[in-house]
Structure 1
Amino acid sequence: MLVVDDEEDLCELIAMRLEHHGFEVVTETSYAGAKARIHAEILDAVVLDLRLEDGDGLDLLEEVRRTEPDLPILILTAHGSIETAVEAVKKGAQAFLTKPFHDHELLRKLDDALVGAELRRELAEFRRMVGGNPSQQLIGKSEPIKQVRELIARVASTDSTVLITGESGTGKELAARKLHTLSPRREGPFVALNCAALPADLLESELFGHAKGAFTGAHQDKTGLLSAADGGTVFLDEIGDAPMSIQAKLLRVLQERTYVPVGSTRERSTDVRIVAATNRDLQADIADGRFREDLFYRLHVVPIRMPPLRERREDILPLAEHFLRKAATKHDLGRVRLTPSALGLLRDHDWPGNVRELANVVEAAAVLASGGLVDADALEVAFPRSSQEANAIVRDESEESELSLPPMSDARQRFDRAYLVEVLRRTQGNVSAAARLAGRNRTDFHDLLRRHGIDPNDFRS
């Protein structure tokens, strides 16, 4: 505690009373001394008289609030200065006492101020953990997403390497960003790289950088992401698609924290945290010789599995409401609401595209809605045709016999093709826009089109 009063005897008396109750107390009798003490020491609370010989207590209060906004301050004042004391409370003091006062009154108000400050700190920490930027929230109250949030909160303060697994669209990058935001590295950069989006030589250059003359077109040195993200976090998405040559260099980064840029002979060090993600079964890839076992165990220090939406169905409606508000703001739609029929359709859908599909469907339905109401009809139109067809297949054929369902591999192929056709139809054959809508990188999207024999030119007007 810091006690500030220009009456030295009163200062000493308050100090003795507080020390008797277990507080450690320092005293100052001047504005200048108190200001210096506040800037020099870590304090838990200040007891401050508003009338000081060499300065105004209100000025000192404002000085403290600029540098220590949460420091509890208890104001002392005479009977004739109650209006000033009320003004001090408005400016951030927790409470005031009029002289003379009883010990129990001083202690009660001081305890209240300390408890209030602690609650504010806890609330701020809670908001930092589960709130923050709305676009970075892991929304939901289901047990699976609660476990993810708790695991992220526990591991964030460490520098352990994290491997995030889960189906496409479950929010793996969102979890990685949350991990970075809660970590001691949050003031540093967060750099994301999709390992499936680039060919091997370009991926190597992007990640490790290259020296001038390393290859045709390398007219100058290039800084890689491992250097650009120094002091921060590197998120390697789709790590299962990284070529074996890149895997070997990543292993050295994880083991030694060093790497060599392409075309260079000089080893460089890096201070980054690696967070990787994949929707693949890496252990199956290890068995098939497509992924290094030693790299897997280096990445798999702390595993986090993002649950698919079908395993957290109670989160569908809160997520839909969140995406609806986001869409309304983005498109300036005013207030938009989901009707009971729409809520039922959202709840009953299987969501093979997970949270990403839900976000896209809700945004499209919000734009198509009339009168600010999103009903089942608007959602039906917003669903990709592949979803409607898949639901129709199940409904129609289940009426005949369980044995009449097509093999899952065939149904998935039909679903994927119909989905690709739908996004190309909506974007009029614009591959870049279609890839964004589908949540895939452009190169991967082109591969999918070739695999299903779809020509984007057929959709251009």
Structure 2
Amino acid sequence: MSADAKLPTHIDHFVRHFPTNDLPQSTLEQAALLLLDTLGIAIAATPMDAGMMARETALRMYSAQAGADSAWMMFDGRRASLAGASFATATQIDNLDGHDGYNPTKGHIGVAVVPALVSFAQHLRGLTGRDALAALVVGYEIAGRAGIVLHATSSDYHTSGAWNALGVTAMGARLRGASSVHLREALGIAEYHGPRSQMMREIANPTMLHDGSGMGAMIGVSALIMAEIGFTGAPAITVEAEDVAPHWADLGIFWQVNHQYIKPYPICRWAHAAIDAAREICIAHNITADQVAQIDIHSFHNAVQLFPSMPTTTSQAQYSLPFAVATVIAYGHIGVEHISETGLSDGVVAGLVACTKVTEAPKHEARYPVGRWADVTLTLKDGRVLHSGDVHARGGPERPFDASDITAKFMAFAVPVIGKARASAILDACLVLPASGVRFEGLLKHLKAPPET
């Protein structure tokens, strides 16, 4: 690749110049729902330990001298650098695993691009809701393809931060009017420094590192600022290499935004098919936890690698397949209260975890990652054996939620932390963004203050 090479023209045009009005209205509306959903998880994660630690880290380590380089942190109000504020909220969201994702990338985009959007937008007076959503779409579309390329060209299974950093950079470049040269250099910097951390290490030993998206957000923002002041970066090979061109050919034609999944539970997506399978058995047969003698779960390989025992930390709880299935059998749903504090010592759930067996099924592995399938069998104490059949996780294009499902989820996560009035104001401000003449500041003003105590 020659030193004077340029970013492929169609990618450069899409990021910097694709007209907002040429975006499908349905895509803008879906982007508004994805934004709302991500904000709901950010709110719910605000009082959790990982979020508080991330915000303190940003204050202590990632501040900025100039006001133009700083931003307040969402649902906190204190200021850090643009990169620091984005890092803090992305880390916060990443540690409550209820945010959106995209099957082909085996990871998450909104967790990084939404915090960066809020940071950048604080310096963009007059930004319309439609232009903000268009920038968000650019972030999703660039990050999604970068993730697919990285999985196709690297043997390691990298966390989302390794590639959603490029989406953050592209979104910021559009919002800040970056030149073609600066965009190319910034993508190269973001790819080079993106945290190529190994996802399966975190699965084997769940911690607050989660999916690396806090660092992805920070690197994505930093890369753009570095390029703006003249720092150069190696070409982003996941974007510019000749052999990856087919992955970028449908940019601006096929809208990945419309194919993200929404999680009904704050649990690793790999567990969701089994959760739904168990839930549907319980609903169909009116089963309660005290009736269950044995739980047999069959799923794909990575799902089977999830934490196998009763968790002792919130991080373990979000990455535990037996715990998640046991919780939905016991309570019919899974909320923040189940993956933290007293939920980690729930005797009913622990009893169900103890009688759970998890097995890899070749038929489900063959469908991964495009599909996330499982089947569950419940053996009851009265001798009945109930089978779910093959079940796909809810919330994605295979079994989509409608807008009312997404708004109901937002309220369920947001209201306990910020109250019904403020949650309703955020919901209303999000849903109106795709309309003409709406300013993004109508939403932004509700995102700064910390929750009332």
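Where a number appears in this text, it was derived from the coordinates with a stated rule and is not lab data. Just so we're clear, the structure is a prediction, and the values are computed from it rather than from any experiment. Cβ atoms are built from the backbone, for glycine too; each structure is taken alone.
Annotations
- Which of 1, 2 leads on relative contact order in percent (Cα under 8 Å, 6 or more apart), largest value: 2
- Comparison of 1, 2 by mean count of other Cβ atoms within 10 Å over residues 200-207 - largest value held by: 1
- Test item: Rg and Dmax of the Cα atoms in Å calculated as 30.4, 95, pick one of 1, 2: 1
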